[in-house]
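Some structures to go through are shown next.
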Structure 1
Amino acid sequence: MSGETLHVFFLGTAGALPTPIRNPPCIMVRRGSDTLLFDCGEGAQQQMMRARTGFVVDAIFITHWHADHFLGIAGLVQTLSFIGRTDPLPVYGPAWVHEAVSAIRSLSRFNLRFPLSSVQMSHGSEIRFTGYKVKAFATDHGMESLGYILEEDVRPGRFNREEAIRLGVPPGPLFGRLQRGETVCIAPDGTDIHIAPGDVMGPERPGRSIIYTGDTRPVHRTILDLCSNPDLLIHDATYDEQELERAREVFHATAGEAGEAARALNARMLALVHISSRYTSTTGHLKDASRVFSGTVLAPSDLDIIEIPFRED
């Protein structure tokens, strides 16, 4: 697990209306061999082709049932069926996910060659994957809506090679067993000596985490109950600070509010997404967020990719 790569593909960063340079919302997270989509707006397939990701998708997580966040599923499902997919594809989401998936099946007048399932989630729901989990949290968008946290399992501490040798463990396979959490037995003078992982391993280290809010007013106090110190916070930043009242009216956030959320959550990086079509530049958004958050602030363009490294500590 400790060597898995973690990449975020910003396939769609627009607000409710697409623009010539921004597609409706779609965030792909690729962790090792797993590929997850968070929202799947129309045009997601073309963005996947432009990003050269292929059509490998293991699960889809939908934040809410506004059309710009899920209309791409029907076309993607058809393509996956045409190219011979047989593995099941689960669609996770808030209330109405069963109806949405049923409607997609009804609209698709072709023989679906793989199981398409629906799983309803709510605040605090967790889906386990190998080495990580995805947790849902309630958001504030004037309707049933969720955000998601991808959180890796804790990593083993650093292996102290010198201490292992001092204790009499010979370099070789026993080192690997200790690092995998196994107690080993050595008998340097004919007497069995048991060496436990805790004798040669440092403190456990946190895994990486990504938070995706979807469309929402700021809800960082709610998120703090489930996660803090994320490596990346992907936050609604539909408007700049001049449109704060508008953001409140339509249950969205400003870039400044996204910055406040990043500061409260102690994020390492903040990505501003769901940019309203009224803006031709995100310079103002970046300034607004940076006034309140001292970490790295990004306003990704469509097809931008971020690699999330492991922390050094």
Structure 2
Amino acid sequence: MQLSKVMTAKEAVSRFIHDGETVLVGGFFHGISYALTHELIRQGKKNLTICASAYNEHADQLIGAGCVDRIISSYIWMEVFGPCYSFRRAMEKGIPHKVEMEDYTNFSMAVRFMAGALGIPYVPLNSLKGSDMMTHSSWMGEDKVKLLDDPFGSGTQHALVPALKPDVGYFHAQRADAEGNVQMWGNMGDAPWSVRACKTLVVSVEEIVSREEIGRDPNRTILPAYKVSAVVEIPYGSHPKHCQGHYREDRDFIFEYIKRTKDIDGWKEFMDEWVYGVSDRTEYMEKFVKKYGFKKFLDLKAKTIQSNSVNFGY
């Protein structure tokens, strides 16, 4: 008998993501759940430590909303799109309040998650050595990274980074069954390590499918059901980022966010329009179509590109 873990975003966030926890906000441009991020903001979660290999404007929105006290990551920025202004205001001016950040590289974050997923206390690596990240720490002190002589006598030293096991994590994927077997394809970023390192997981998906359909292509399953606490069906849950096979990134919308949030009043106006001013993702997409038109909505849909078929028989 299948145990259904399907619930609404509101219920999932209320039940499984709590104030003061260390939260993985999963995804790497692809597979980011803006729908769940916005629900965290609407519910006023606070005192969070957020962690990911790298962050974009989704973290900027959490910071601007006052949800975040601490950050563990390599950066919060938008490269070609521009800076994340809420992050800058928090770090430089303490608006809406001061946040702390523990800096790692992209790679060292990924292996911290890998250690957490594997249940080992630390991982040695050759990066970080010689950088300021070895000597500068926000709150972790000496536990941020340590140098160790190679115990096998090579004469070299390795930087040891501790395992990272978030209290809870969330991300977006293409599909899952009701029990919580999650399938994803495309740019995985640091998944499946980061999501498997979490003690609790909430997953939003484009669609919920049958257990039989999941079983037809099991190699796409990045999470087994026992790791997942809640499944939320949210079409376009990753907008304005992309979800391969469903829709592309909305570069115009991202540029609009960066442009409008240079000052605090502009940030508030944007958030009132797209986060606080809607109750869920359905209203969000209805507002999107009303403002930008159905053609723009259709332009985001992914083209159909099929690969050659494969024979799964024995």
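Read-outs: derived from the displayed coordinates by stated rules, not from any lab. Small disclaimer: the values here were computed from a predicted structure and weren't measured. Cβ atoms are built from the backbone, for glycine too; each structure is taken alone.
Overview of results
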| quantity | calculated |
| --- | --- |
| At a computed 2.2 (distance in nm of label points 7 Å out along Cα→Cβ at positions 14 and 182), which of 1, 2 | 2 |
| Ranking 1, 2 by distance in nm of label points 7 Å out along Cα→Cβ at positions 22 and 94, the structure that comes out highest | 2 |
| Given -9000 for helix-only ellipticity at 222 nm (-39500 (n - 2.57) for each DSSP H run of 4 or more, over all residues; to 500), calculated: source structure among 1, 2 | 2 |
| Among 1, 2, structure where relative contact order in percent (Cα under 8 Å, 6 or more apart) as derived comes to 17 | 1 |
| Value 20.0, 66, calculated as Rg and Dmax of the Cα atoms in Å, assigned to which of 1, 2 | 2 |
| Which of 1, 2 leads on mean count of other Cβ atoms within 10 Å over residues 30-37, largest value | 2 |
| With distance in nm of label points 7 Å out along Cα→Cβ at positions 190 and 214 derived as 2.5, matching label from 1, 2 | 2 |
| FRET efficiency 1/(1 + (r/R0)^6) of positions 78 and 198 (r between Cβ atoms, R0 = 30 Å, to 0.05) - structure with the largest value, from 1, 2 | 2 |
| Identity of the structure behind 5.9 (criterion: distance in nm of label points 7 Å out along Cα→Cβ at positions 70 and 166, calculated), options 1, 2 | 1 |
